[in-house]
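J.: Okay, got some structures for you below.
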Structure I
């Protein structure tokens with residue numbers, strides 16, 4: 001592995017966790033879906049990858065994507081968890097955040 005790649009990997013691994021709740025918004029339809037994850041960076045990339053390939057498990061989100069196209073969508077970070085949250089608490093806290101934000105935004109829930 002070359003040195004610049006090693007440095008980039010080292011820098012990526014040293015970043016604090018980006019755990020939290022997010023929304024996927026269809027600007028054309030006004031619909032919103034909420035999820036929570038231990039990696040917001042990976043959630044955005046993974047969601048867009050699945051949608052582009054027609055493989056997202058949420059049928060209503062996939063249908064809006066097909067109807068309105070990628071340019072009609074936005075990924076929004078709603079809330080991040082503090083880096084010092086005990087790892088054992090993270091799964092339950094993420095579920096709680098997803099539920100709370102979905103209720104607050106009258107949104108669908110992404111699993």
Structure II
């Protein structure tokens with residue numbers, strides 16, 4: 001059994017559980033909520049485009065991806081953060097807080113995104 005997987009919806013790390021030993025190959029989501037939830041918008045391309053535009057070594061705030069009228073929408077912000085976590089899992093970007101790389105599955109509070 002593989003040690004961890006990444007949730008296809010939210011991008012968080014899935015730790016194996018004893019009850020999943022027989023079905024670990026079929027596990028794709030970290031929870032029933034993620035299994036039922038469908039992301040309405042995928043922001044991965046916008047994140048990468050903004051980071052490339054900004055340049056190497058520069059960071060962006062996830063809220064910069066959204067237009068002004070959507071920045072207060074918690075659902076849309078979570079979609080941006082989910083897209084960022086998936087990009088981290090793919091090895092395309094890193095997530096930082098106070099200049100240090102953080103684990104995207106456990107990061108709370110303000111984050112910055114940076115190209116590798």
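Values in this text are rule-based calculations from the coordinates and carry no lab data. None of the values given here were measured: they were computed from a predicted structure. Cβ atoms are built from the backbone, for glycine too; each structure is taken alone.
J.: For structures I, II, calculate distance in nm of label points 7 Å out along Cα→Cβ at positions 85 and 101 and state which one comes out highest.
T.: Biggest value here belongs to II.
J.: Once distance in nm of label points 7 Å out along Cα→Cβ at positions 5 and 37 is calculated for all of I, II, which comes out largest?
T.: Top value of distance in nm of label points 7 Å out along Cα→Cβ at positions 5 and 37 goes to structure I.
J.: While we're here: Given -14500 as the derived value for helix-only ellipticity at 222 nm (-39500 (n - 2.57) for each DSSP H run of 4 or more, over all residues; to 500), which of the supplied structures I, II does it correspond to?
T.: I
J.: Out of I, II, which one gives 27, 20, 10 for semi-axes √(5λ) of the Cα gyration tensor in Å as computed from the coordinates?
T.: I
J.: Can you tell which of I, II yields 19.4 when mean count of other Cβ atoms within 10 Å over residues 21-28 is derived from it?
T.: It was calculated from structure I.
J.: Which structure, out of I, II, was relative contact order in percent (Cα under 8 Å, 6 or more apart) derived from, given a value of 27?
T.: Structure of origin is II.
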